[in-house]
Structure I
């Protein structure tokens, strides 16, 4: 594709772009929040309604406003952290750095959100499959810290334990370990704000995660990502 793509913010749920961007997420990822929920996130932001943190949906589009890559995330006010929910690129557009570009733009949004509150962003948080070569590259380069905990997003079965890893990219907060109660608050913010689970504590899966933190004062890096011994 010769035409230059540009990154735009999807800020109006009533536009064809909003629907096309969300359709791309569902097509590329599948395991995504319902379209109506994501459209409501956009509407709440457009109306300036209080929500516990801004929602961001960015798209790389052509001149006809067709999205070829999409990134979504939420600024978690309670934690002063950004959380990346989804990143999707159309198959024929991969290996063109679109995902990298959108991700950088999304991180800039999180930094702006923190600055609006007179703060420096603590971290950017995300979840990826444990076998992600991209995450291992970030960890080995000292740019990311995978949490040493059994992580689940709301639609995962307990049988899938270990499939996903929660990680953070330090910004202003570079601590290698975090108190377990702070990690519990982060998990709650992700489920409650980012994924809109009304009562996380009513979920057996969420409570299972919390039980995994019990008796642990600090939560450090996942040892499974430690460099291999020579």
Structure II
């Protein structure tokens, strides 16, 4: 059974952490932590503090959010399948007819050839030990499996259609509900967090961009002065 309340709690925690990440960012911190590449900034032709702040604030926050949410995907899929952590496998769910062994990846491009080769070795190993084993790569979003994955699986004599599931096909398989991906999006819409106080994450980012642009303007006369200060 899908643990709906726990999924909402997981997403709420992510949103709260995202809000804290945004709130804790400052102009001084961006300079001190080398968040601004002055050579790239010159190459892109930034002439004003507002566009510079928007580019680098969104870049800084965006990278952090993508990384942190990727780490949440394993727990999200574990909740969808109501499974447990395995010795090597991210999620294991055993039932009367089939035992799922899942290697979780956030999206369809998050697995390379070497990782797929290792998955194939583990998959063959578990299928020898467990006749009911269904080892698979589970990718939390997307429409198609990345060609590197499918080609490597075929080379390892494993059927990509059976061992690689992406997006709605993954959620349908693990939850037993055809349209579970739609329900999952509804969970996200319904998530509440005191940290964002009625705003969206994008609105918080826009506010932070304005704040940091204002801080830049107070400290520096020109964009070039700011860029020189990053060295």
Which of the displayed structures (I, II) returns the greatest value of distance in nm of label points 7 Å out along Cα→Cβ at positions 67 and 163 on calculation?
II
Output the label of whichever structure in I, II has the greatest value of relative contact order in percent (Cα under 8 Å, 6 or more apart).
II
Tell me which of I, II gives 2.8 when you compute distance in nm of label points 7 Å out along Cα→Cβ at positions 43 and 139.
II
Output the label of whichever structure in I, II has the greatest value of FRET efficiency 1/(1 + (r/R0)^6) of positions 59 and 155 (r between Cβ atoms, R0 = 25 Å, to 0.05).
I
When percent of Cα pairs over 19 Å apart, for residues 107-210 alone is computed for each of I, II, which one produces 48?
I
Of the structures labelled I, II, which one yields -19000 when helix-only ellipticity at 222 nm (-39500 (n - 2.57) for each DSSP H run of 4 or more, over all residues; to 500) is computed from its coordinates?
II
Comparing Cα Rg over 2.2 N^0.38 Å across structures I, II, the largest value goes to II
Work out the source of 15.9 here, i.e. which of I, II gives that when mean count of other Cβ atoms within 10 Å over residues 11-18 is computed.
I
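Only the coordinates and a few stated rules stand behind these numbers; no lab work does. Keep in mind it's a predicted model, so treat the numbers as computed, not measured. Cβ atoms are built from the backbone, for glycine too; each structure is taken alone.
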